[in-house]
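Structures follow.
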Structure P
Amino acid sequence: MNGVDIASLFLRAALGITMLAHGRNHAWGGGKLPGTARWFESIGIRPGRVHALLATATELGSGTLLLLGLLTPLAAAGVVGTMFVALIANHLRNGYFIFRPGEGYEYVLFLVLSGLAMGALGGGRISLDHAFSLHLDGWLSGGKGLAVTAVGLVGAVVLLATCWRPDRTPAKAADQT
């Protein structure tokens with residue numbers, strides 16, 4: 001075991017816990033799934049119910065896989081995809097800092113970049129990927145990690161291009177906590 005394995009473990013844990021919390025909040029917090037669906041609609045992502053279900057499932061699934069270190073780059077792709085959509089559709093227009101009105105993009109940008117790093121690192125030796133001899137890590141050295149994680153970006157761009165139709169008025173976050 002080396003420093004990269006330990007870094008991968010801590011990054012997986014941080015992202016996994018964060019994504020599980022996001023998914024849990026979408027499903028059971030605040031306005032629950034109906035509130036999340038209304039919020040998606042309010043920022044122009046339609047149909048809201050479909051995207052609320054998909055985002056919630058992606059966040060819960062990615063969080064679980066990251067904590068287990070199983071199919072790590074695929075889980076990282078889920079982080080990258082969902083958080084890139086959040087970055088573009090909701091946070092980018094509000095400036096950098098999260099404490100700005102409407103919540104800036106510093107937090108979601110950090111999650112997108114951490115997801116990309118996770119895809120490049122892979123699960124490390126302290127993971128089910130390693131236990132099952134799944135070699136899914138690597139940047140450009142023949143590994144599949146970053147390529148799989150890039151799928152998250154492509155998916156996010158396709159979703160935004162096909163399903164995001166923002167109104168000209170600012171979104172309300174009444175049901176989202």
Structure Q
Amino acid sequence: MLIVISGLPGTGKSAVAAELAARLDAVHLSVDTIEEALRGTGLPPSWKTGVAAYEAARAAAEQNLVLGRTVVVDAVNDSEPARDTWRAGSARTGARLVFVLLTLDDETEHRRRLEGRVRNLTTIPEPTWDDVRARAAAYAPWDEGCVRVRAEEPVERVALTILSQLPHV
């Protein structure tokens with residue numbers, strides 16, 4: 001199964017994905033971590049580098065899915081082309097695909113989390129609150145079903161909520 005945790009920066013995607021992967025004994029892939037590695041080799045910050053990070057994560061996901069592993073990916077997935085990356089990986093491997101959209105409607109809490117997080121990324125700057133608001137305005141609506149989960153609860157409870165809504169794992 002390929003589980004893709006999506007949502008705006010600061011909603012808790014990476015923390016929830018790591019918790020979910022630990023509970024499922026699954027592989028966890030983070031697009032930001034991969035993009036950080038790509039930029040660390042000297043690739044410039046650009047749209048192409050971001051796409052390369054998605055494609056590298058897809059390739060790693062496919063390798064693990066073929067081995068029968070469950071894979072949990074975290075990425076913003078704010079456009080249909082980004083989401084198509086995971087659809088392609090699912091189609092190539094025959095793995096079931098589940099999109100999870102984390103939402104955080106409490107703007108004060110969302111901003112607090114965004115501005116307080118520490119991710120140890122050196123080449124990817126943290127987005128500002130204004131960046132997140134602009135990204136939210138441009139975020140493509142979901143045309144197909146996804147599991148929508150409110151992320152106000154602690155990470156462990158959010159992960160349990162997702163687990164309860166997954167098809168049999």
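If mean count of other Cβ atoms within 10 Å over residues 3-10 is calculated from each of P, Q, which structure is the one that comes out at 14.8?
Numbers: P: 14.8; Q: 25.5.
Structure of origin is P.
In terms of distance in nm of label points 7 Å out along Cα→Cβ at positions 51 and 115, which of structures P, Q is highest?
When distance in nm of label points 7 Å out along Cα→Cβ at positions 51 and 115 is calculated for P, Q, structure Q comes out on top.
Out of P, Q, choose the structure whose coordinates give mean count of other Cβ atoms within 10 Å over residues 19-26 equal to 20.4 when calculated.
P
To which of P, Q does the computed value -21000 (helix-only ellipticity at 222 nm (-39500 (n - 2.57) for each DSSP H run of 4 or more, over all residues; to 500)) belong?
Details: P: -21000; Q: -16000.
The correct label is P.
Compute relative contact order in percent (Cα under 8 Å, 6 or more apart) for each of P, Q and report the one that scores greatest.
Once relative contact order in percent (Cα under 8 Å, 6 or more apart) is tallied for P, Q, the winner is Q.
Rule-based calculations on the coordinates, nothing more; no lab input. Keep in mind that this is a model prediction, so the values were computed, not measured. Cβ atoms are built from the backbone, for glycine too; each structure is taken alone.
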